[in-house]
Structure 1
Amino acid sequence: MRTFASEIFEVVQGKQVFEKLFVDNVCLIDEFEQEIKNNPRYHSELKTIYAYMNFFASGQTLPKTKFREIRGDKITQKRYEFKSKNLRVYVFSIFGGKMVVLGGYKKNQEADIRKFNSIVKEYFDQYKL
């Protein structure tokens, strides 16, 4: 069984609180950020996604080309994807905001969504939320 923890995701500021999830003491979004730091090609895209997240946290709406709900897999918890041309950041709803789970590339989107769904399901099963 995995262990979970969270802390405030300081990159995002607004009315909604964004937290980042730690799975077995590893923060997958931090790992993704580190990967992007080592690949300058995507720096601006990740900054753009964070701008979308700040915009959303402030109560604004985004078009489906930038933010969409992920449906299916019989998970009742609302799950979302912030997206740019090549990058994705996956979040789910929590009281008062969103929990940031992981980031990925469009080319790996299906596998990333399966991993994301698995983490979300286990998180809610474990905490009976």
Structure 2
Amino acid sequence: MTLEHVAIWTSNLEALKDYYTKYFNGRPNDKYRNPKTNFESYFLTFESGTRLELMSRPDIPPNTNDTINKQYLGIIHLAFGVSSTEEVDKRAQQLQSDGFRILSGPRKTGDGYYEFETLDPDNNRVEVTTKCL
């Protein structure tokens, strides 16, 4: 069994598409639009085949989680795997240079990974990780 896709509601559809395309090499499909419901979405496909669905509709209320300072039960982050600790450092540097806050790391974890955590344009937590050799 594989994880087929994860979906995120957003009021910043184009910004989120651009973020996951630029920093994580997601390949977007053409935008889907349903004029009856004002629903719009993109599916971004990653190298592994897993997809991320970004969805927008004006009647969806904002998320009340404070994802910068607190964590809550439920899905808390998306994790992207890279091939080396150097790649983790490179991605962290690139995101920080482009104005994205690094919440933690890069650091070696107690379970043998090297990773950092950041926020996407909607303040969803994103982790970039690799297994330490």
Report summary line: log10 I(q)/I(0) by the Debye sum over Cα atoms at q = 0.20, 0.21, 0.26 Å⁻¹, for residues 62-109 alone, calculated, reads -0.68, -0.74, -1.05; among 1, 2 the input was structure 1
Report summary line: mean count of other Cβ atoms within 10 Å over residues 86-93 gets 16.2 when computed on, of labels 1, 2, structure 2
Report task. Could you tell me which structure in 1, 2 was used to calculate Kirkwood radius over Cα pairs in Å as 14.8? Result -> 1
Query raised in the report: For which of 1, 2 does helix-only ellipticity at 222 nm (-39500 (n - 2.57) for each DSSP H run of 4 or more, over all residues; to 500), calculated from the coordinates, equal -6000?
Result: 2
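Values in this text are rule-based calculations from the coordinates and carry no lab data. Not measured: the values here are computed from a predicted model. Cβ atoms are built from the backbone, for glycine too; each structure is taken alone.
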